[in-house]
Structure formats: structure tokens, C-alpha cells
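Structures follow.
What follows is calculated from the coordinates using simple rules that are stated; it is not laboratory data. No experiment lies behind these values; they were computed from the predicted model shown. Cβ atoms are built from the backbone, for glycine too; each structure is taken alone.
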Structure P
Amino acid sequence: MPDCTIRKLRKEDNAILANIIRRTFEEFKVNTAGTVYEDPTTDDLYHLFYRDDAVCWVAEIDGAVAGCAGIYPTKGLPAGYCEFAKFYLAPSARGKGVGGQLMHTCIASAKELGYTHIYLESLPAFSKAIGLYTRAGFRQLKEPLGNSGHFGCNIWMIKEV
């Protein structure tokens, strides 16, 4: 495993993370409407997550930003639920355990913040991430929860924490 550090999001991470996120959507050919690709909050994750009931973690490999993942109280979710959001890695960080570290850090954060369930939305193109979610105990739902605005997603999952 590479030398990986997990730390909280900083304002100066915004541009590099927006680039990682959008390049990931382009790489998997899912850069479409109704996804994070077109979501304006992608360009300013720092201010999106700058609240007491949310957190975004950044993975650094050898000092360089390599990805992120966060816990966010998406509007419309049931009481006690949060969303596992903005989980993206640069290609060089994939398959090395970095995603698992970010996900488990977010699960621990959800518990610390008092959430009872973690919800997520995804796309079939992100099959490796979906496998990671399944191994972590997420189960698929038949319909979306909340109001993320990401109508382009068609995989919804939930995990009790």
C-alpha cells in the first residue's frame, strides 16, 4: 500500500478534487446530466461540507491529493440518515486500499456525528466501487431516498451504522 494520509478537506483542495471527480465521470463515460459531474457544488466542496453535521476526508498519497469521500445530511433523507458522498479517486490511487480507508473513515465519522444509517447513490459504470460498498455491508434499495438532485443515478444503497 502506498504512503497514504487521510485528512480533512481544505479550501485549497477544491480545484484538484473537482478535476478528479469530473475526469472520473469522463473516464467511465457517464459525464451526463443529473450527476455530480454537472453539480455546481463539485467546484466548492469546502463550503458544501463546512458545517457541523458533515465532513469530507481527503486522501493524500506521497503528499499529493488523490481523492475524497464525505458524509453529508442530504435534504429529504429520513431522520438519522446521511449520505456517503463525493467518493472519487484518481486512477493512480485505485486498487490500493485507499478507497477502503476513506470509506471506513466516513463510516466512523457517521457514527461520531450520531447518524444511524448511511445512504449512497451510484451508477452501474462504477461497478468496482459498488463491490466495495457491498463488501462493507451496504445493501441495494429499489428507489432513491432524499433529494440529492442527482436524478441520473440509478443505484441506491443503504447501510446501518
Structure Q
Amino acid sequence: MADVTRWLEPDEQRTWRAFLDASRGLMAALDRELQRDAGMPHAYYEILVRLSEASERRLRMSDLAEVTGSSRSRLSHAVARLEENGWVRRVDCAADRRGQVALLTDDGYAALAAAAPGHVAGVRRHLFDQLSPEQVEQLRRISEAVNGRLTAGEAAS
């Protein structure tokens, strides 16, 4: 049987490695800064953001897992830690007694509001300050194209 693998060309390999290194480095820097400045990892920050943007600051746990890209068990563990801080509460779902809803508390909203300026400054410093306006647009378009393909693939499988 013939080898049908489409190996990466040298330029593609350099691009792939640069993308991996930049993605990992960016997320590691943002995570370190959020830990240091706000006492929370980036994953917890994202949960708080998603809840703050949701109607009535609440989401079904399954929906929250989906929008954060977490497994249900990983999300459940994270929400338990956020509950210990008083930032999130779990309540039974009124429409479905089997489900639970995560609710952002006032203390959680305050923690998010306190953490947001530093986080946004880090995103700007580590990402956007290095890019021209044209590169920002290119990055958005590239990210949307990749995400669109991945989302379409998930829907088809």
C-alpha cells in the first residue's frame, strides 16, 4: 500500500511550530498572570466570563462545558472550586430536574470585574501590541476559517 500521508512542507512545518509555540506561550503567560494577580487560572476566568455574558448570569452545566471546551467532569471540578470561593452557585434546572445550572454570584461578578483589566492588558501586551491592524484582521479571518472548519466537522460527525 502506498503512503498517502500529505507531509508538511518545510514552510508549513515552520508555520505549524510557530503557531503551537505562540499559542502555548500566550496561554501560559495569561494563566500565570491571572494566577498571580487574581488568584485564578485562565480556565476559571473563562467560566466566569461565560456566565457573566449569559442571560441572568446562568447557564446549564452542559452548555457551559460546551462553550468552554471542557469535559463535564473537568467543568464540574472547576465549578466546585468556584463555589468554594463563593463565586458560583449550582442550582437545579427548573425545566429539567436532572440538570443543573451554574449561576454567577455577585461576589463572582466582582472577582471577574477586578481581574478583567489586568487580563485585558495582558492580552493586549502579549498579542495585539505586536500586530499591525492588518495582521489583527488576518488573525481574525484565519481563526474564523479554522474554527468554522472544525465546527462544521463536529456537526458532521
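Please state which of the structures P, Q yields -23000 when helix-only ellipticity at 222 nm (-39500 (n - 2.57) for each DSSP H run of 4 or more, over all residues; to 500) is computed from it.
The correct label is Q.
Tell me which of P, Q gives 0.10 when you compute FRET efficiency 1/(1 + (r/R0)^6) of positions 79 and 95 (r between Cβ atoms, R0 = 25 Å, to 0.05).
P
If distance in nm of label points 7 Å out along Cα→Cβ at positions 111 and 135 is calculated from each of P, Q, which structure is the one that comes out at 2.0?
Here the read-out was taken from P.
The value 100 for volume of the Cα convex hull per residue in Å³ was derived from one model only; which of P, Q is it?
Source structure: P.
When relative contact order in percent (Cα under 8 Å, 6 or more apart) is computed for each of P, Q, which one produces 20?
This figure was derived from Q.
A value of 2.0 was computed for distance in nm of label points 7 Å out along Cα→Cβ at positions 15 and 127; which of P, Q is the source structure?
Only one of P, Q returns 2.0 for distance in nm of label points 7 Å out along Cα→Cβ at positions 15 and 127, namely Q.
With FRET efficiency 1/(1 + (r/R0)^6) of positions 7 and 55 (r between Cβ atoms, R0 = 25 Å, to 0.05) as the yardstick, tell me which of P, Q scores highest.
P
Out of P, Q, which one gives 3.1 for distance in nm of label points 7 Å out along Cα→Cβ at positions 47 and 63 as computed from the coordinates?
Clearly, the read-out refers to P.
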